[in-house]
1. Please state which of the structures I, II, III yields 0.95 when FRET efficiency 1/(1 + (r/R0)^6) of positions 97 and 177 (r between Cβ atoms, R0 = 25 Å, to 0.05) is computed from it.
2. Work out which structure the value 27 belongs to, where relative contact order in percent (Cα under 8 Å, 6 or more apart) was derived from one of I, II, III.
3. For the read-out FRET efficiency 1/(1 + (r/R0)^6) of positions 89 and 145 (r between Cβ atoms, R0 = 35 Å, to 0.05), a value of 0.70 was computed from one structure; give its label from I, II, III.
4. Can you tell which of I, II, III yields -11000 when helix-only ellipticity at 222 nm (-39500 (n - 2.57) for each DSSP H run of 4 or more, over all residues; to 500) is derived from it?
Structure I
Amino acid sequence: MLAGVCGSTQAAGWNEPGWAGAALAAPGTTSLIEVQQGTDLSRRVRGLRGQGFESAGGEQVAFSAWYESNWTDMRVTWMTPLSASTGFIWGLGTGEHGRKYSIAPSLKIGFIHQARIDRRTLLTLRATTTLGGRLREKTCTADYGDIGGVQTVNCRLAASTLEPAETLRYLFNAKSSERHQLSVSLNHAF
């Protein structure tokens, strides 16, 4: 029941009824099922690029150089059938790096199982988890002059009203909100 599909963004999506009648892939073969460039963590960082602050000396400090990257985190996912109704899902993420942040590489694992309820109805369960891929933000050194001297600070909050040491609590250290996925679908052909 597992179809061997290949494509770019989300190859025939395992929850779309259009692939249900496709040719079966033999157990042991592997099919590309998803290519994704940019994750929720990449989008979070990208949103900072147009921001900045004004220093005590009146200079504009832009975040663009700190949070830009020549490469956006790319995740590629494959499915290897284990039987006619069950498949192993696996994939890799490249990670992403900028001057003041990094997104670690990742590994996706999971499974898909299909059960034919009758000749026109198909129930599909898909579950995946992503290991790694954490977003970590790096610190800056700020000179607060006679008031505070040189201190380590969260770059984004260097000009805030928070104490420099307090800003460190707000450094990004986040896992993807997309790291655990579970889908159940029921497809019926009319």
Structure II
Amino acid sequence: MKKTLFSLLITIITLTAANAQESFFAIYYSPSIPVGQTNSYIDNSSLRGLGFEHRHYIDALLTVGIKFGWQVYNKKLPDYIENFSSGVLYGNQYRYINTYPIMATVHYHLWPERYFRPYFGGGIGVFNIHRVTEMGLYSSSTRSWNFGVSPEAGVLYDLTPEFNLLAGINFDYGFKTKDSDAHSALSFKIGIVWVRL
């Protein structure tokens, strides 16, 4: 699975570099709200998120690309009781999740000649998920690669021919594996786009 996804990403990058049509690069702030099993572990929203994206126009409406991101979730549980077969722990428990999505993307852009351009599409790829639990001297961590999808909708707004604003919302879903729960979150993005003509 990892080799197939890696090959797909390399193919997209190669095709993008070989073609001189318009493309753009984006960097954006990405807060997130955990849902589902992720929310069961940490129900606090994440205000620490960052994303990078490249899209290449196949024609005036359709783009293919790649995106990377990073989001951090954390929660403190005061006076928490953890039961073990050998005893009980009592104290403050700290939970952390770091997620790193790596996605190949396809988007359809409406109204290509206007300043305000809605789009919809999504990504397919993997989420690298690092989960940590700390309580006193006790600490446990897991790291997993979860195959996932990320449907998305948003808008682009032209500031100049070379720079746009980007705003969007996407639903991140990493499928359950034998070693990890499913990951799901509602993520937002707002950022700046550099258009390469």
Structure III
Amino acid sequence: MLNLKIIPNVNNNSDFYIFFCEKNFLFNSKKLSFIDINLKEINSILLKNKNEDYVVFNYHNSRPRKIIFINQKDTKNEFENQNTGGKVISEIKSAKEINVIFSNENKSLENYYFNFFLGCFLKKYSFTKYKTIFKKNENTKEKINFTITSSNKNFFIKIKNDIENIINGVFLTRDLVSEPPNYLNPEKFVIEIKKLSKLGLKVDVFD
């Protein structure tokens, strides 16, 4: 479900990109040199939308492609950053792989990156266990494949691990809330809750 890999060089053959600009959509144009697009046109569009959280740009280079420019605002509102991530991932629902590029990586923005990607993954939750359209009678979570171009591999691995621990707990909670009461009796509830111990949590069951 959560697949986030880090590579040193950008994949220039992708159809979907997320590009983290700096404040007010300022960016290092060299980071986009692999894409055949009009940078003056891009700058003009971004300047007109400098107060927005993100801007979607569609272009055609042998085939339709899409790049989403993220405006890294000076905000410490965690839920606002998660909301932005959720909105952005909704713009590229059909993407099998999303390539992430940074104009200028900033380790001081770890909390910002964490909440943005957390919002992306939380947005993908769906409870489909009892939908007959599925062949298997089980809950299915959509898989997101992020490929991050960065030389700071350990930095993003830490972010990935922190996100994974949270979404496992959140998704289990959402599953339990969505289960019908005739299925989730006290005995089965205990069985489900004990799964949290795999995340390093101590679970005590009282008779």
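1. Working: I: 0.75; II: 0.95; III: 0.20.
It must be structure II, since only it matches.
2. On the way: I: 18; II: 21; III: 27.
So the calculation was done on III.
3. Numbers: I: 0.05; II: 0.70; III: 1.00.
Structure II accounts for this read-out.
4. Details: I: -1500; II: -3500; III: -11000.
Corresponding structure: III.
No value in this document is a laboratory result; all are computed from the given coordinates. Because the structure is a prediction, the values reported are computed rather than measured. Cβ atoms are built from the backbone, for glycine too; each structure is taken alone.
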